[in-house]
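Just below sit the structures, each encoded as structure tokens.
Nothing in this text is a laboratory measurement; each read-out follows from the coordinates by a stated rule. Keep in mind the model is a prediction, meaning the values are calculated, not measured. Cβ atoms are built from the backbone, for glycine too; each structure is taken alone.
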Structure 1
Amino acid sequence: MNIAMSPKASLLLSLIAAIWAGSALPALAITAAEINAVTFADRNRQQAEGPDPFIVKAQVLLSRRSVSPGVIDGLDGENFRKAVAQFRRQQRLPAGDELDELAWLGLGGETSVDVIATYALTEQDVAYDYVAEVPRDYAEQAQMKRLSYTSPPEMLGERFHMSEALLVALNPGEGFGTAGTPILVASGLRTPEKGVAARIDAVKSTGMVLVFGAAGQVLASYPATIGSDDTPSPSGEFTIERVVRNPNYTYNPEKNFQQGRNTKVLVLPPGPNGPVGTVWIALSKPTFGIHGTPEPAKVSKTNSHGCVRLTNWDAQELADLVTVGVPVRFVD
């Protein structure tokens, strides 16, 4: 049976397959110099395919400010545009989602030359216990010890908020299997001040989560999947009841939703590829919460079962910012 595959999916699979096979990669490599040195004048010089150095740099600079573009992939997509629009609002620039020269300068695009950095693989990195695959069926997942990453590009991409395709393009021919090996990664990591969030808004119309400080300032913003037509998120205000890192997941079809043919309660093990990712932030409304996801590229682009879904790294930052009792408003 032939299965149709999108060009992007086909490209990613060919890149990863080439790494594991040790063969030559397609000519889509991108260098740190191209990204670090890019200026506003270079904004229209995108390669025919693959990541745009201008967008990569902008995404990293947005991420540093906790204006999350979702996955740093160098592509002009919905989550990147939402981040630009949010940054413009915070900087009191004219409304819109275009990264014009004013917004670029506000980000520090002309002066920042360190958005791609070198990281040395550690012994712990190369010793990670990957799983061959993560089945879709919850009953099969419940039989596993951990819902771990399936490859080094997946693990390292998530750690540095990057797509696997961008990681591979920056490191052509690298197998990520030797401790001490220097690799190129996006330098968009954040160091939030813990426990300073005063309010969370989950904005359904824009698919955004906004984190406010005590003075009403926006501390962070994240693209989010907020419910669906079949299982909408609630309206009104609730509070955070607990924050769980590295959570397992209890599937109960009578309380939650129907997954496949599973009719019994199942307890799924923890791991980044679990249904709620690496963080569960429980709300005062039973069964509802804010959580991570095993599929970061799909955040704000697919439905959830009523909860608020973020990338794992955005959920982890939010977990640092909040405390029990912080109000969470669902805004239409």
Structure 2
Amino acid sequence: MTRIAVIPGDGIGNEVTEAAMHVTEVAAAAFGIDVECQWFDYGADTYLKTGVGLPDGALESLRDDFDAIYLGALGDPRIADMAHGKEILLGLRFGLDLFVNHRPVKLLDESLCPLKDRTVEDLDFVVLRENTEGAYVGVGGIFKLGTPDEVALQEDVNTRKGVERIIRYAFEYARSHRRKSVVMSDKSNVLRYGHDLWQRVFEEVRVEYKDIESWHLFVDALAMQIVKNPAQFDVIVTCNMFGDIVTDLCAVLQGGLGVASSANLNPQTGVGLFEPVHGSAPKYSGQGVANPLAAILTSQLMFEFLQYHEVGAAIENAVRRSIVEGQVTRDLGGNLKTEEVAVAVAERISG
């Protein structure tokens, strides 16, 4: 029995998660895999009632009782500071030490790419973002709040352990997935302390992987090169903030956030959290217009993490066929509703 914890989230998160779980169950049945999905109502509604985002003991239960965690989009205008989202998403990332944010950048059909004359072969790489350090750890504060002398401090935290393990993972991933190169990106010409650490660790680790071509790019140069010549990349590894920004640029090149999947992993403990990377878009909730393909492709990543590679391949192929044949939502030029796209993808797997 494969047990999946499902947290649908807020807004369209509920709709696209339902679509993804429909495809998940159909795909599992098609390949004879026994899957049990247990849903948890962690989200804005529960937080507004209880003041709790992630209940006591939830972290341990999600870690110990399930094979994977599936998380929908979080965000609700009734909670302006996103306190519940931080408690749930960042609580899981930091609490489970999910130091790898894995973002595949794969063009499934040429029609989706805004770049001129790009083929599916030109856009097929992975961005590995350090996920537990950097500017997102919340270290800092505000002094003299609301006065003309206000001072805001935000610390960027980089540890030897954190930097080394994500860089080493990038090389191991490249080697195990037959990727030819690793590019490390930072801003060490300006961030002379934190990113000097990235430089030194990268130079030390890369000599252990002489079979993998490797080089460095400052993050502004990386952004330009991704647009200019994405085919040169296989694996990109970078820090938390730069990874967040660069992967959204990459998402646009593959068709938008509506087709962008992600995984949060700790390969040392075997814990995985899977989430589409778009927002909760509350104003579109309940209209059936949300694109579920990112959520469905996230389930593909989940099956691959669980070592069901044939299932993952079947899901990707079904999504590609749905795109090519125009059975998509309006943002991709189709006219299907959210649930109809899920049915179309599922039928291509089961049929």
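Assuming 0.5 is distance in nm of label points 7 Å out along Cα→Cβ at positions 134 and 158 as calculated from a single structure, say which of 1, 2 it is.
Numbers: 1: 0.5; 2: 1.2.
Of the options listed, only 1 reproduces it.
Who wins on distance in nm of label points 7 Å out along Cα→Cβ at positions 142 and 166 among 1, 2, i.e. which is largest?
Answer by largest value of distance in nm of label points 7 Å out along Cα→Cβ at positions 142 and 166: 1.
Which structure, out of 1, 2, was helix-only ellipticity at 222 nm (-39500 (n - 2.57) for each DSSP H run of 4 or more, over all residues; to 500) derived from, given a value of -12000? Show your work: numbers first, answer last.
Details: 1: -7000; 2: -12000.
For helix-only ellipticity at 222 nm (-39500 (n - 2.57) for each DSSP H run of 4 or more, over all residues; to 500), the value -12000 is produced by structure 2.
Give the label, chosen from 1, 2, of the structure having the highest value of percent of Cα pairs over 19 Å apart, for residues 54-213 alone. Spell out each step's value before the answer.
Numbers: 1: 63; 2: 70.
For this comparison of percent of Cα pairs over 19 Å apart, for residues 54-213 alone, the top structure is 2.
Taking 4.4 as the value of distance in nm of label points 7 Å out along Cα→Cβ at positions 190 and 286 derived from one of the structures shown (1, 2), identify that structure. All intermediate terms of the calculation are to be shown ahead of the outcome.
Working: 1: 3.3; 2: 4.4.
This value belongs to structure 2.
Can you say which of 1, 2 returns 18 when relative contact order in percent (Cα under 8 Å, 6 or more apart) is computed? Kindly include the intermediate steps, with their values, before the conclusion.
Details: 1: 18; 2: 24.
Only one of 1, 2 returns 18 for relative contact order in percent (Cα under 8 Å, 6 or more apart), namely 1.
Here distance in nm of label points 7 Å out along Cα→Cβ at positions 78 and 310 has been calculated and equals 1.9, so which of 1, 2 was it run on?
Corresponding structure: 1.
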